[in-house]
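Readers should treat all values here as calculations from the given coordinates under stated rules, not as data from a laboratory. Just so you know, these numbers come straight off a predicted model, no measurement behind them. Cβ atoms are built from the backbone, for glycine too; each structure is taken alone.
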Structure I
Amino acid sequence: MNTVQNISNFFTDEKTFVTIGTFDGVHFGHQKILEKLVFEAKAAGKKSVLLTFFPHPRMVLQKNAKIEMINTIDERSALLKKTGLDYLIIHPFSKAFSRTTALEFVRDTLVNTLNISKLIIGYDHHFGKNREGNIDQLTEYSHLYDFTVEEILAQDIDDVSVSSTKIRRALASGNLKTANNYLGYHFMLNGIVVNGKQLGGKIGYPTANIDIQETYKLIPKTGVYVVKSTIENKTIFGMMNIGSRPTVNGKHQTIEVHFFDFNQDLYGKHLTVALLYFLRDEHKFDGVPSLVQQLKKDEDSARNYIKTLD
């Protein structure tokens, strides 16, 4: 997959099959659209192109809105790379770009720049200034500029429409199983291991403190999770706490991972942590001894869950 930053840097003499969207989560529904796009493009001897945007339009147009994204832009790019796309175009969304009319977008971007042959879009897609463009306008413009349009109906799992909004709600409520089922992969957190207060090591549970730079990244419900990471090409399991550590009078949220049967120094390293299972909510215990007792129970529960993965 070739990744192109900014539409203006893209050029091809070949005809393309295109889809458009934020694709936050690259979830089950997105994957169906992309599978269809890649398959049909290859069958027709054309190139497959996904045009996506960053920052998310709401980050630009609704400055005061709290935007929580399932993926960082790097996570999204890595997931999209697995789909077999020929091109990923990441266009910077701006207020100026938001004023592009539906006609201008179709003519200047789809036709003149992307050299479009076919557009495959998800159900109820809108685009252009004030989201004025819809399937009816696309169909009208396709006749004018000689390309075809195909709309894919909403993708369902057990008759429940998959959407990024539903995944965010599931993660916020601790319903990790539902979120992961919708995503088609394990929800992940990416960050740098930073120095903490090293309290975990003093009680027999040393942790890697994960610092996530992207403030727009969705952090799931506070609590304890079973997780895994790939470290030096090895899968390492562990348990992760998201929360403020109320038992030791913590004042702010931290993300701490205790890896099982592992004692390497990880400070300064980048980690991808996949969330496998939600164990329990965060609690304030009577003191450190009670906390340690609970951590031992958590470890037993986590290890038992990991055995079921074999």
Structure II
Amino acid sequence: MNNYLITGASGMIAGGFIQKIVSEHQYVGLILLTRDKVHTAYRYQKLLEASHTPIKIISDLSELTDNEAASVTAVINLAGSPISTGLVNTAKFKDLYESRVTYTKNLVKKLKERNITPQVFISASSMAVYSETSAPFSETTAPESPKSKLAKLCNDWEKAALNAHSELNSRVVIMRLGNVTDLSGGMLMRLLPVFQKGYIPLLGNGEQIIPWITLFDTARVISHLIRKNGIEGPVHVCTGELIAQFELFKTLAAITGMKTAKTLRVPKFLVKAAQKDAAQAVLNSIASVPEKLNGSGFTFRYRTAADYVRAVRETMEITAELQNSRS
């Protein structure tokens, strides 16, 4: 049996991917490499009990048998502490750097030492690697990286992942993620409390283009990248909907069913004061287009924010009807 090795197993994106693999019964084993085996086991307890998919939780590659190590065909590297709180001080940036760049360097080194040579090595990155631009661009026409801490972190992170090609002879895919959206986490979960109070944030001028993608489609993208041998290097993991920040937030706010809303204006200097270097993730206009995904036959379940909101609202209404029928 083939095995997929997943790092950062307790993260939102990894969680979505794990749920998808299990639900689709792809007949692969999952090896979850995590710093906290107890927490990860607790999180996936129901899957461990009910799934036919073998799931093994480890904290070090030495815990794998020789057969398990030889059977790893894909590594999905999603480790890293959250950036959403902002780079508020030197210690925070050091944690971000070590949990991404240093971790990835060590991961490749340890895989080689353990003689684990996956066919594909997929590693996360961020759209923060790009300079601000409102002109649409693909992976092959991308603008140069800005000279910021966050962009440097992303560049170093990607270089560390690319070592898997020379060291492990693996096909390397770099997922440059847009803002991942889901009710359980990410951008949308942070916005919900504001929406529920009747406000829609307008950050800066609100006209900057925000690349985004649902958690559901992010998990599907990972599966697609594993199967498509012709895809390598940077991949834009976003819908390609060129939607402005305020329009995106206004559309997502409809999930709460609000009829009227007030605009919560947050000047650029306040966003920068709160988020420091991470502010560019919501203030810069990044008009990225997923050319590699589109060209390889991937189809988004939710290509527009309006499609996603409509689907969520329909699910909520069906759930409410079922609950009412049982009461």
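Data overview
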read-out: Read-out distance in nm of label points 7 Å out along Cα→Cβ at positions 218 and 242, computed value 0.9, structure in I, II; value: I
read-out: For distance in nm of label points 7 Å out along Cα→Cβ at positions 122 and 298 computed as 3.3, the structure of I, II it came from; value: I
read-out: Test item: Rg and Dmax of the Cα atoms in Å calculated as 22.4, 73, pick one of I, II; value: I
read-out: Structure (I, II) behind the derived value -13000 of helix-only ellipticity at 222 nm (-39500 (n - 2.57) for each DSSP H run of 4 or more, over all residues; to 500); value: II
